[in-house]
Structure P
Amino acid sequence: MDFSIPSEHEELRQRTVQFIRQKVIPLESDPRQYAHGASDELRRELNAMARAEGLLAPHVGPEWGGLGLDHRGKAIVFEAAGYSVLGPLAMHISAPDEGNMHMLEQIAREDQKERWLRRMASGEIRSCFAMTEPHPGAGSDPSMLATSAQRVGDHYVINGRKWLITGAEGAEVCIVMARDEEHGGKASMFLIPMNTPGIRIERILDTLDEGFAGGHAVLLFENVRAEVRDLLGEPGEGFRYAQVRLAPARLTHCMRWLGAARRAHDIAADYARKREAFGKKLGEHEGIGFMLADNLLDMHQARLTIWHTAWALDQGKRGGTESSMAKVICSEAIWRVVDRSLQILGGMGITRETVVSRIFREVRAFRIYDGPSEVHRWSLARTALRQEAAG
């Protein structure tokens with residue numbers, strides 16, 4: 001496995017670093033940010049800045065306006081973008097749009113790509129992905145999917161409730177997962193405009209994090225009529241398509257949040273160099289120095305994990321098991337890095353004088369979304385048992 005960075009990726013990384021530090025970080029205190037994410041006005045302004053630098057949606061293919069980065073290219077650029085809490089939003093590589101664009105590029109028809117993907121990649125519109133449901137519907141167990149799609153003539157009638165739907169407020173289109181009654185209750189996916197009658201945002205949930213445009217919504221689908229042309233991919237293949245989206249999306253989360261963890265560490269290390277206590281700099285005290293060392297170890301391990309998994313995906317491997325392992329390793333390591341960084345900052349860490357307290361809230365949620373660590377461990381344990389049984 002070659003861990004060297006190709007020259008074209010290094011040049012792109014440097015451009016991203018410069019863009020984030022010079023253009024994006026100065027806007028982190030912009031008042032157009034709320035408990036449920038940045039305003040659409042701020043998002044569009046950030047997207048315009050990234051577009052001017054040739055850095056908008058670099059993960060999508062050139063035919064749709066991007067740079068066509070492979071997974072290893074994403075690992076380099078997404079980490080650099082994640083150094084600012086606004087970086088992924090600015091470059092239009094934040095969830096859920098980044099994962100949705102990837103999936104549309106893989107499985108959508110050409111007319112669907114022209115209708116939705118091109119406009120998404122340009123930053124003209126946002127999207128959301130509606131799979132998770134409140135009890136007793138599907139959460140970590142997708143087989144409990146309760147939302148139904150009933151074929152009636154040339155339409156599907158969709159009924160159900162979804163929740164924790166990131167970015168629903170302000171989205172133009174929603175990718176909906178529903179139990180397809182015509183195909184034995186197997187899941188199908190639908191691309192449905194958010195202004196379709198019967199789709200209603202019941203409320204925006206009050207959550208710990210605040211980094212996703214549009215927040216996290218509860219969505220109600222009441223007799224929503226979706227046209228047959230709104231089917232995404234083949235009917236009854238929704239769970240398979242979900243993996244097309246989820247395996248890479250788990251990894252891109254790791255990339256972005258590693259950048260955020262590095263930012264928190266840099267702020268803590270700088271503080272430890274300057275702040276004095278008990279006759280010497282904080283960093284010279286072994287307790288603080290060891291925390292900084294452990295941060296470097298965790299970030300190194302996370303980066304190696306990301307690179308290995310990105311390499312596997314680039315080699316055409318399905319990546320389900322690899323992305324599960326990466327998600328657990330990286331989310332837990334990144335959490336430790338940010339937690340230590342906040343601890344090093346002491347009283348400063350719990351204030352909004354630095355961005356570390358915000359990063360702390362954001363990365364705590366990362367250990368839950370896209371599958372809690374415990375669910376991935378349970379799945380990996382079953383894999384381990386099957387391997388043992390096979391000898």
Structure Q
Amino acid sequence: MYDFDEMIDRRGTRCYKYDSLKESFGRSDLNALWVADMDFRTPDFILDALRRRLDHPVLGYPVTGEDYFEIVSRWVEELHGWKVPAKDFRYVPGIVKGFGFAERCFLQPGDKVIIQKPVYHPFRIVAEESGFEVVNNPLRPVYDAEGFLERYEMDLEDLERKIDDRTRMLLLCNPHNPGGVCFPAEVLRRLAEICDSHGIIVVSDEIHCEMVLGERKHIPFASVSETAARCAITFMAPSKTFNIAGVVSSYVIIQNPALAGKFFKYIESNETDYPPIFSAEATRAAYTEAGKAWRAEMLDYVQGNINFVDGWLRANLPQVRAVRPQASFLVWLDCRKLGLPQPALVDLFVNKARLALNDGTVFGPEGEGFMRLNVGCPRANLQAALESLASAIR
């Protein structure tokens with residue numbers, strides 16, 4: 001049994017989540033519930049693996065090892081039921097960097113990239129800063145009987161209307177951040193048909209795939225059909241699941257030999273396809289039986305936190321509703337019934353409740369009236385945060 005209730009002080013450790021509060025929010029006296037890493041102790045079997053490597057006094061150039069991607073391939077198959085040979089995997093030094101690599105590898109200046117807002121903001125930033133035109137195919141909100149957001153769905157009719165002869169790539173977030181949606185197989189199949197028929201590459205960010213909650217299973221986009229596999233570039237990582245974001249350990253999977261040949265050559269020529277020593281050691285340690293057991297306990301605790309937040313808000317703060325995620329420790333809060341413009345909503349959280357959450361409009365204008373809450377922390381911290389918010393509203 002692991003202790004997810006342990007309170008760990010991360011301030012002063014050059015931790016972005018805590019040590020950049022002043023720079024990001026204008027004050028440092030905040031309960032940090034924003035950056036998407038967890039406040040749980042990184043599991044001992046990973047820390048022990050890193051310590052064992054440090055027992056050797058030389059930290060020279062490493063080799064990946066013949067078994068590295070065999071280990072990753074087996075994990076992907078066991079967890080997601082997606083059988084992909086090790087030859088179709090490569091290391092990448094971060095998924096956001098992977099977006100940029102894919103765009104610069106396959107696109108020309110002026111080409112169009114489709115994103116589906118509200119969505120993780122680097123989708124837009126990386127494409128725009130790389131000189132590509134970003135087109136929004138917004139997700140369609142579905143509301144419950146009380147008018148609160150229940151979930152998002154893809155609007156594939158809108159997608160087809162927005163595709164033209166300059167559209168070359170679609171960035172997919174699956175599971176979705178910040179909405180927490182695990183898109184159904186039939187939707188992913190239809191998306192693949194549309195994109196493949198227009199020669200569009202689908203770059204699928206699946207970093208939260210190991211954090212699907214309950215009995216639900218993650219469905220990799222590329223796994224739903226041969227058509228999807230033909231047009232897909234998939235990014236995954238153990239970083240969210242095992243709380244090792246600081247040890248960059250992402251990987252890319254490409255099954256289409258034409259896409260793989262070009263992309264793998266691109267990252268090889270830039271020498272960005274070899275994991276550093278600690279990335280490889282951490283991944284090997286994570287993708288084990290011990291990792292499976294830790295993951296199961298962690299997901300149970302995160303689900304309990306989601307249940308707690310949802311129940312607490314319904315009982316004590318009915319103007320705010322948690323959109324229950326199907327995956328991840330990120331909860332999209334529907335605050336629209338507070339009736340505040342976004343600057344006032346952010347001020348309420350930051351300057352009155354002393355809480356650091358992500359401003360919903362960072363993910364696009366569709367995030368107006370929303371805030372993103374990270375529940376990957378001890379439950380006592382969540383309770384204190386919710387009580388601060390309720391007090392500020394009162």
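What follows is calculated from the coordinates using simple rules that are stated; it is not laboratory data. Computed from a prediction, not measured in an experiment: that's the story for all the values here. Cβ atoms are built from the backbone, for glycine too; each structure is taken alone.
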Value 0.25, calculated as FRET efficiency 1/(1 + (r/R0)^6) of positions 59 and 163 (r between Cβ atoms, R0 = 41 Å, to 0.05), assigned to which of P, Q: Q
Parent structure of the calculated result 2.3, given that distance in nm of label points 7 Å out along Cα→Cβ at positions 331 and 355 is the read-out and P, Q the choices: P
At a computed 79, 57, 42 (Cα extents along the principal axes in Å), which of P, Q: P
Which of P, Q leads on mean count of other Cβ atoms within 10 Å over residues 123-130, largest value: P
Which of P, Q leads on distance in nm of label points 7 Å out along Cα→Cβ at positions 67 and 315, largest value: Q
Structure responsible for 3.9, with distance in nm of label points 7 Å out along Cα→Cβ at positions 27 and 299 calculated and labels P, Q on offer: Q
Among P, Q, which structure scores highest (criterion: relative contact order in percent (Cα under 8 Å, 6 or more apart)): Q
With helix-only ellipticity at 222 nm (-39500 (n - 2.57) for each DSSP H run of 4 or more, over all residues; to 500) derived as -15000, matching label from P, Q: P
Answer label among P, Q for the case where Cα extents along the principal axes in Å, for residues 3-210 alone, calculated from the coordinates, equals 57, 47, 35: Q
